[in-house]
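Every number here is computed from the coordinates shown, using simple stated rules; none is lab data. Predicted, not measured: the structure shown is a model, and the values here were computed from it. Cβ atoms are built from the backbone, for glycine too; each structure is taken alone.
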Structure P
């Protein structure tokens, strides 16, 4: 379950299926649709570094164009 804190940290990437888990000690795990994407130390994980890794994953693995919303014109139905 995605917490409010995760949504704040991951911003729009939370809506795209990214979540965070931690081992309770020193590591933070970034997951996309349940798949491990990256590991960070809790000290080194920043909002910016986590979001950058989300974007990197989306570009490399999913051919993402960087748009956080649909480019489809609502008038096109």
Structure Q
């Protein structure tokens, strides 16, 4: 689990073409922190207040739900 650096995310977001902040955040976590495990990504999001809100908005309650989201939103 990592603590999300929101300042770095804002910088990362400027150079991104996607419009969905959650998808950009997932890309950020995968690239900035080299995270590949849905469990690790979920744990990091779930430990962060804003990350929790993003998960709740998409009804993602566990790593399996995040994995489904990741699979269905592949670029």
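Given a computed value of 1.0 for distance in nm of label points 7 Å out along Cα→Cβ at positions 4 and 44, which structure among P, Q does it belong to? It must be structure Q, since only it matches. Quick check on the output: 1.3 is distance in nm of label points 7 Å out along Cα→Cβ at positions 12 and 60, derived from one of P, Q. Which one produced it? Derived from Q, not from the others. Computed over structures P, Q, Rg/Rh (Cα atoms, Kirkwood Rh) reaches its largest value in P. Quick check: -19000 is what I get for helix-only ellipticity at 222 nm (-39500 (n - 2.57) for each DSSP H run of 4 or more, over all residues; to 500), calculated from one of P, Q. Which structure matches? Of the structures listed, the value fits Q.
Which one of P, Q has relative contact order in percent (Cα under 8 Å, 6 or more apart), as calculated from the coordinates, equal to 20? Derived from P, not from the others.
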